[in-house]
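Scrolling down, you'll hit the structures one after another.
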Structure I
Amino acid sequence: MLVISHDVEEMIEMNVPAERVSGPEDVSTAKRWKRRFMTAYNEATGHLNSLAFQITRRVPSLVGFYPSSPWQRVKESLESLPPILSTSILGAGNTWLTRQTNALLL
């Protein structure tokens, strides 16, 4: 999951084309990872924010800075939850999501 997370972050956050990511996977695999993340992140962040509210009973501010990238949105959603042992952002997201829902980030 660490390689996937790193490569997806490169493609989403740093706008690196799939052909130029630093991982060992094929270009088609990198493109599939990015496509799956982009398809899942809205639903996943909704679930993560809902879990954070259930656990902390705090609602994130709707006023002010809202991260512009999907990767930053996932990171911010995870930061509103208690820390969890994981090797990557995708791993942490998937761990939280599979504990409470049937959703996955990738």
Structure II
Amino acid sequence: MVGNQGLQSAAAIEAYAVTGADQTTTAIDRYAALLGELLRELSLAKMPSSGIYLAGCDARALTAKSPRRCVDVFRSPGGINQTDTTAIWTIDDDASALLGCARFAFS
């Protein structure tokens, strides 16, 4: 069994980079790397011209605690020669999805 099974997501984020929480820090860094790989693959598949927008509390917490790991993996070549300068944005408003749906529904 790896890590502390009783640690919930909010507590894990708070424990990031705290002395004695090496497994938690490693897990969050690995999750950030996985997110970076996903974003790189989506960027290659979809070619977003206006950037990639991340929404939700998980994305916001992850990009606040381990942004460098995510971005480093996202910018890594991935086996091809790419000059990708796609921006990554984090939406901070939790109500943004609902507001967008409401605007669409009432337009």
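Laboratory data are not the source of any read-out in this text; all were calculated from the coordinates shown. Nothing here was measured: the structure is a model prediction, and the numbers come from that model.
Taking relative contact order in percent (Cα under 8 Å, 6 or more apart) for each of I, II, which is largest? Don't skip to the end; give the middle numbers.
Details: I: 35; II: 29.
Looking at the calculated values, the largest one is I.
Quick check on the output: 16.3, 53 is Rg and Dmax of the Cα atoms in Å, derived from one of I, II. Which one produced it?
II
Identify the structure, out of I, II, from whose coordinates helix-only ellipticity at 222 nm (-39500 (n - 2.57) for each DSSP H run of 4 or more, over all residues; to 500) was calculated to give -17000.
This figure was derived from II.
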